[in-house]
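Listed below are the structures to be examined.
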Structure P
Amino acid sequence: MGRESTTFSCAILAGGEGRRLRSEKAMLSLDGDFLLEVLLQGLEGLFEETLLVVRNEFSPLRPFARGGARLVADLLPDRGPLGGIHAALHHASHPWCFVIGCDMPFPSRPLIARMKELAGPRPAVVPRRGQYVEPLFSFYSTGLEEKAASFLESGGRKIHRFLEEIGPLYLEEEEIAALDPEGLSFFNVNTPEDLRLAEEIRRRLLLS
């Protein structure tokens, strides 16, 4: 398939419990808007399909399945983020799927566009900043579904080990910095302090 004809799904992993925040992360308030709503706004128009990957069909996020977003549940429960990636690959309608955590409200559109351009030769496109990789801000070929299922069913849980097995294309730090100088794409909300900082960042971005 030629790059110009490749189509993409987007999967937002929204199964995290947010224990340190005592709330479903996706439903945290960010200056009056749900965290998930802020992320959906940031991704608007970039993908042919949006999936909300949740733990089970009784998720309180069901009301967010509107405006083209589709709610799907983990197929292999309690397998962590890689279980969510597996569900995304299973349910995606397009050859490639961008996976992002629901607690990452500031995705860089230029960075996503560049990663789309790189999708093809390898089965995944993954940002790497120094020794850190960002598997929850990455593109995966949906052809990886069976390999992800086998990895999980054999007891594997660690995404980094799975990446070692599939051999992704890594987008390196220098190119990432040129497209997202502050690295805000990788900012995630884990604590009340993170949430307050996210509110400050959002106000600044809205004024810029």
Structure Q
Amino acid sequence: MVSLGFGRREIMVSRGVFICLEGLDGCGKTTQARLLVNRLRKECDAVYTAEPSGGPIGKLIKKHYLDAKRRGSAVAEALLFSADRVEHVKSEVLPAVKRGKIVVSDRYVFSSLAYQGAAGVDLKWIEEVNKHAVRPELALFIDVDPKTVVGRLKRKKSVMENLQTQLKVREVYLKYVETGALLRIDGNRSKREVAREIWGIVKDHLGKTR
């Protein structure tokens, strides 16, 4: 059992917790995921992980799909991401959660729904091929204006990092916000303000696990 001290309120976490952060490319999601893990580590055992994973399928996706000159089949993308997710959950997420760790994933199944769904792949089908994916206790969507994120991407862009794609991706993400599956975080603020809101949400959730 791990004790988390938040001022006068002490939170006892006796089981693993799985959290994922979602958002458009360049929204600050990776920065926020790492900030959250670093803050959690001051009090307990927290793990940062990401998708695509560092496994063989994840490496294949990065090399032959994300860094390709042209975007290939969105259906093939969805299947590859689903396969990578199987390995990610089996080798990283579940073992850590079972050991009582707090796992923060930088992207998860909602990324498949948003990116491949935006390319026209049926959302119900994507959900079906990802039925193996364990449900995160918290799924946060950092929402930033697509024009802003595209402007931030000064490095070599992937095949999905263009304004037209990002606009469609945001639309899909917002559909899941409406259903309550994702919790929207206003990312059009300073890094500190966004981190403070995320921390507050996570802190409150952990408080309920006592």
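A value of -10000 was derived for helix-only ellipticity at 222 nm (-39500 (n - 2.57) for each DSSP H run of 4 or more, over all residues; to 500); which structure in P, Q was it taken from? It was calculated from structure P.
Name the one structure among P, Q that FRET efficiency 1/(1 + (r/R0)^6) of positions 96 and 144 (r between Cβ atoms, R0 = 25 Å, to 0.05) of 0.30 was derived from. The read-out comes from structure Q.
Structures P, Q were shown, and mean count of other Cβ atoms within 10 Å over residues 104-111 at 20.0 was computed from P.
Computing distance in nm of label points 7 Å out along Cα→Cβ at positions 64 and 88 for each of P, Q, which one ends up highest? Walk me through the numbers on the way to the answer.
On the way: P: 1.3; Q: 1.9.
Top value of distance in nm of label points 7 Å out along Cα→Cβ at positions 64 and 88, among P, Q, belongs to structure Q.
Highest-scoring entry among P, Q, by FRET efficiency 1/(1 + (r/R0)^6) of positions 48 and 120 (r between Cβ atoms, R0 = 30 Å, to 0.05), is P.
Taking FRET efficiency 1/(1 + (r/R0)^6) of positions 32 and 168 (r between Cβ atoms, R0 = 30 Å, to 0.05) as the criterion, the top structure among P, Q is Q, with the largest value.
Using relative contact order in percent (Cα under 8 Å, 6 or more apart) as the calculated read-out, with 23 as its value, let me know the right label among P, Q. It traces back to P. Calculated for structures P, Q, mean count of other Cβ atoms within 10 Å over residues 160-167 is largest in Q.
Calculated for structures P, Q, percent of Cα pairs over 29 Å apart is largest in Q.
Readers should treat all values here as calculations from the given coordinates under stated rules, not as data from a laboratory. The structure displayed is predicted, hence computed values, not measured ones. Cβ atoms are built from the backbone, for glycine too; each structure is taken alone.
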